[in-house]
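The structures come next, written out as structure tokens.
Throughout, read-outs are computed from the coordinates displayed, never taken from laboratory work. Keep in mind that what you see is a predicted model, and the values were worked out from it rather than measured. Cβ atoms are built from the backbone, for glycine too; each structure is taken alone.
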Structure 1
Amino acid sequence: MAALGTIRKRGVILVCIISFGLFAFIAEEAFRSCDSAKNNERQQIGEVLGEKISVQDFQKLVDEYSEVIKMQQGQENLPEEQMNQVKDMVWNTYIQNQIIAKEASKLGLTVTDAELQDILKTGTNPMLQQTPFVNQQTGRFDASSLQKFLADYKAQKANPSANAQMMDQYTKIYNYWSFIEKTLRQQTLAQKYQALLAGCFLSNLVEAKMAFKEENEESQIQLAAFPYSDIQDDKVKISESDLKAKYDEIKARFKQPVESRDIKFVDIEVQASNADRAALNKEFAGYHSQLAAAADPAEVVRKSASTVAYLGIPVSKDAFPRDIAAQLDSMAVGSTSAVKANAGDNTLNIVKLVAKQELPDSVQYRVIQVAANSVAEAKTKADSIQGAIAGGADFEAIAKKYGQTGDKAWMTTKQYEYAQSMDKDNKTFINTLNTAAVNSLTQLQLGQGYVVLQVLDRKAMVSKYTAAVIKKPIDFSQGTYRTAYNKFSSFVSANPKSEDFLKNAAKEGYKVQDLKDITTSVHYVANIHSTREALKWIFDSKEGEISPLYECGDNNHLLVVVLDKIHHIGYRDLNDAVVKETVKAEVLKDKKAEMIEAKLNGVKNIAAAKAKGGKVSSVNQITFAAPVFIAATGASEPALSGAVAGTKKGAFSAHAVKGNAGVYLFQVTNKTNRPVKFDDKTYEQKCRQKAMQYAGNFMNELYLNAHVVDNRYLFFFQTSKFLPINKKGVLPMSNTPFLFIGISFIVSIITSVPLKRDDY
């Protein structure tokens, strides 16, 4: 009972404690819910028509398209700049497809399987010309090759003992075709929608005749020009009410469809000191001696850590940087160049020309791979195969006995010349293809196995070069970077407020720069690489805030940003500096025009206009269809062209014409017609085309109404399924000697004629 009494006495306290506990429990759940919602939001890369797209889904689209580009270009990976272009293309295409799909759905527009089959049968769509299913003899898309491939792919996929490497190549081509097919459907739907839209714009004979007259009736005039520049700006009084009235009149100009930011920033690019340059020159003097003396320069190039790989095989000029390629033809075989600096890429360079040969750019071949329990057994099998073929046996028939097709394939220089390394087997394979006689049979030991190789054709004999290149950037030392970092970091620490930072930067030798209207669609801040974190900061911060110090670029930039202004979606107000300046310029023009027009009241001829200070000149060949350029004011004046077209021959202008750069009075001295025959069909088509141009405004409205949200700046996309790339954006070469059988080998299965270099 005592305990119960105590509880009763302290009831209020207990109620508070229990209430607080319940509140904490509920709050915890609420916070969890909010955090979950924020996490979900952070996974959304954007929004179109109320439909969100996740970062995972967008990444899939990027990967899909990048794979297509790599197949078309014969590359294993894409450089950063090209990947950024891919991301932009994917994003813009996604938005367009979503908008078109919604509008088409409202109208009941679809693309049927039958329509797609008709496109394939016709085979003239440009996209089909980019596929491996093109008959090289006719230059047309071959639907039967596609059907054969799809059947072979299905059979290979269902075969549990299928060769893994071959299946991988089949899958790549299948995914490539799937992308083409999907894109064809989207493209066809867009074309149907656009055709329907175009059908809304009609033209007739009356409109055609008017258009003909507007283009071909020429007027000659005597012109009196009164430039606005003749009146000093300080002679014009402008009030706030004037600005407000003009702003309301032209407010539509200042509509902001997306949010943007204005920033000020200091960017320091760390560069090599004189001591750094002297050390690198000394290093290169040693490389020059070693390279000139080396019988095989491979080890010298490797130890130098050159940015250009030495493959030890002949390649085209395209495989070398431009500054190196430009030297090759002027060098003697065996010679070594002097050490040269290249300002274009900020490097020091040496090149030794080992060999120069005329070799085919493309080689057609076929192979039979021979594997066995031992090298000796593989050799015996290879001898047997070669003997049988030499005796007249069918190559493909023997290949099938060993689970292969024996079909023809093409190897191009482009397939290997950008590799970062090249092992002995690959060199042997390539050199044999380049030098073996046509139709000859050759055995090659590659690893623990053999191949029986036959070269069938060669095309495009070109100059190829075996050259050892040492190319290294003129880079700063760690000490130089540390000095620059410490100095800038100290300045930033001493000026934590944005106003102090901006005010004192120049005193310390730092240049303040600014950028206007940055949107979330940009990939870098001020075109500086690796500024994703700075970009995120810009869109997450408040006006007037100063950023942390970012180490960015290619590990050579120091960056601090001040967020100057946030421009929200909607109309920019009159207080915006850019808006106010634009409005003021318009008001100034209006008031000067009023002053000039008042002065011209009662003027009835050119002589009187000249007496009022007009600059008189003759202007010829004025048409309604094009704005006339006036030398006296240095401006194009569409309003003047319209006024002249509406004035009869011999007549003086009824009213002064207010133009972009002045006020004008004129008298029409003559009107003539160009010696052009009227063609009603041609001009009706011109009218329709012009109308379609205006229809672009409609598509823009669809975009604005789609309420596109672009959050790509929050994410960093990278196709991580591939190995690190080199400076050219190319992967190191595989160690397998059968790299060159690859996609070209699979393509040869599905096509009846060989592929050329351009098909890769």
Structure 2
Amino acid sequence: MIKLMSLLVAITSLSFTISAQLNQPAYANLVDYVNPLMGTDSKVSLSNGNTYPAIGLPWGMNLWTPQTGTNGNGWQYVYTADKIRGFKQTHQPSPWMNDYGMFSIMPVTGKAVADQDGRASWFSHKAEVAKPYYYSVYLADHDVTTELTPTERAAYFRFTFPKTDSAFIVVDAFDKESYVEIIPNQNKIVGYTTKYARGRLKNFKNYFVIQFDRPFTSTGTWVEKDISRNTLKLTENKNSGAIVGFAITKRGEKVQAKVASSFISLEQAEINLKEIGTRNFDQVAADGRAIWNKTLGAIRVESKNTDQLRTFYSCLYRMVFFPNKLYETDAKGRIMHYSPYTGEVLPGYMFGGTGFWDTFRALYPFLNLVFPSINKEMQEGLINDYKEGGFLPEWSSPGYADIMVGNNSASVVSDAYIKGLRGYDIQTLYKALLHGANNEGPMTAVGRKGVKYYNELGYVPYDVGINENAARTLEYAYDDFTIYQLAKALNRPKEEIELYKKRSLNYKNLFDPEHKLMRGKNKDGTFQSPFNPQKWGDAFTEGNSWHYSWSVFHDINGLMQLMGGKKEFIQMLDSVFIMPPTFDDSYYRGVIHEIREMQIMNMGQYAHGNQPIQHMIYLYNYAGQPWKAQYWVREVLDKLYFATPDGYCGDEDNGQTSAWYVFSAMGFYPVCPGTDQYVLGSPLFDKVTVTLENGKQIVISAANNSSANRYVKSMTFNGLPHSKNWISHFDLMKGAKIGFSMSTTPNMQKGTKDSDFPYSLSTDPQSK
């Protein structure tokens, strides 16, 4: 790992040297800070990110990755692996969701072998270069260097071979039903793959076209390990593909291939190939680099700590992949998409590959602040999800996936509108929210499982056969708050507004005054028993009561009053970090990786590696002790994130864990999406400049900032003293200058008044 980082440092140093020579500002090369290998040193039992080196463009339809795992293995690339089996087109948001629409390309020499084990080659990270827009690796067994560089729907490959008359490229269309056809007179391979891991997909095919720059000297198709030299096309349910040969007359000679795919048709794949156009490999890479620098350059960070810069931009890189664009532009210039709901090709936007259970918390709020134009497209895509499928997805892979809990599409839709996004059919989306809030869907994770109980009793009971019932109740209550907020903004009828406000208070029904925590409740109104607050799962989702009890994003003051007031609330927050990391894993019948990640971090019951508790640190701001939030934010920023293969502290699903870092490093965090407030923490950097899409800038300065100086001594907003523990989204959108003065000791007079506290429904005068 040390040698890998040395290699990356050398590459980065070279880029900056060139930049200096050209008199360009350093931030023109922000992409050089990114380490796509961050989080790749992971396994089933312990996640340090569960990521892979995603080579692609922001929100691109396709990503590419070297493949070390076997076909179908969600851990498609792990840092500790020794061999590469291929270079895989992927759409995978996490190993737990696995993949869809995948195929791979692999060079081999010496002997024509096609199967994934036979073609695999040893490699070393010392001979690997991973950039967001470019990947290169030396395949030792074949003496071949493979390079690739992507566009949104295509990619350019360059293979450097030794002198040999036995050079081959293997195309793997995976199993399930797949089709390949070799067209020798066009130096082309076309086909499709139907492989997908989750969802209920109709007429699903990912069509691909591979255009080589030279003729084939041999051709063949293959099934499992058997190669047929006489067959140019096949359709097969087993692992299958194509293999083509080349004669390489001198060492260092290159074979190039342009690759594109489409969910619509082979003809559309050919259209998508035009994204490369007449550009050569290096031009595509240079253009990709420019796109990444522009995207990352929306936030310009200044710091003397290079390691922190690397971590920041590596997290920002990870945030802007998901959801992927599923839409394509046809020959007439129309936006079209394959519908995973109907199996038809339909007009309009669509996205896939994200989970709202994670991303409603900070990823989508980040888009609303920094990249609202792409979220506008995503909102239009959600309209099509609803029209075509009848519900909004909660996890898209693509289409519906039966995983996790909650109805957090309500938050994603409401937060966008509350934060000012316009120009799409919000009325249809609001209709979709009401439908999802009052109906069970076609599967457990769509709509609201247990909605009849929830609407009648005010909670989902523990004893009616619905798992993770308390988590569902708490998330439904917050989701109802976001519907309430949107209903007000749309001037809906008063009784409708009041209904969702009332339902948003359902969190109170699960509060157990004996333990001062949330607890499952039976249908007859009694609490479930026995109760162990450290039991993971059961009434909760991938966490325990100590994690989920804080999931009252919209009414922290109401939760505080239930716990007994400010003093008791602070004591409960403190207890999270003081308690030993003990646990009850009986629900899962073993230690799941989320439990292990909490156990080993030496932060008590605080489980930052999973999403439910990530906002909890900021809650000290609601009780008049913001300095404790400042302390713990810095502890997490400094100790749990690094731009290294083991650099995350748990799953990096869909960008949420990275979004926590990016927001927190800037000095604030969206505790309650659906409001216009960000709650303050402790800025990590000397200076941050955010350039908004409207042309305005947010400039955040932190005087005397250091690891020791983590406390906010004083703060100004546009030159005026700022005592509140929050800042407004709309004030930021006008352009803002935020000044922090940092200190080694906390300022226990700042942010202590009730008037300084962030939004809570129970203290909102407009809610009375």
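A few points about this structure:
- At a computed 31.4 (mean projected area of the Cα convex hull in nm²), which of 1, 2: 2
- Once percent of Cα pairs over 29 Å apart, for residues 99-370 alone is evaluated on every structure in 1, 2, the highest one turns out to be 1.
- Top of 1, 2 by Cα Rg over 2.2 N^0.38 Å, for residues 507-634 alone, largest first: 1
- Looking at mean count of other Cβ atoms within 10 Å over residues 115-122 for structures 1, 2, the greatest value goes to 2.
- Parent structure of the calculated result -8500, given that helix-only ellipticity at 222 nm (-39500 (n - 2.57) for each DSSP H run of 4 or more, over all residues; to 500) is the read-out and 1, 2 the choices: 2
- Structures 1, 2 were compared on relative contact order in percent (Cα under 8 Å, 6 or more apart), and the highest value belongs to 1.
- Read-out Rg/Rh (Cα atoms, Kirkwood Rh), for residues 395-682 alone, computed value 1.26, structure in 1, 2: 1
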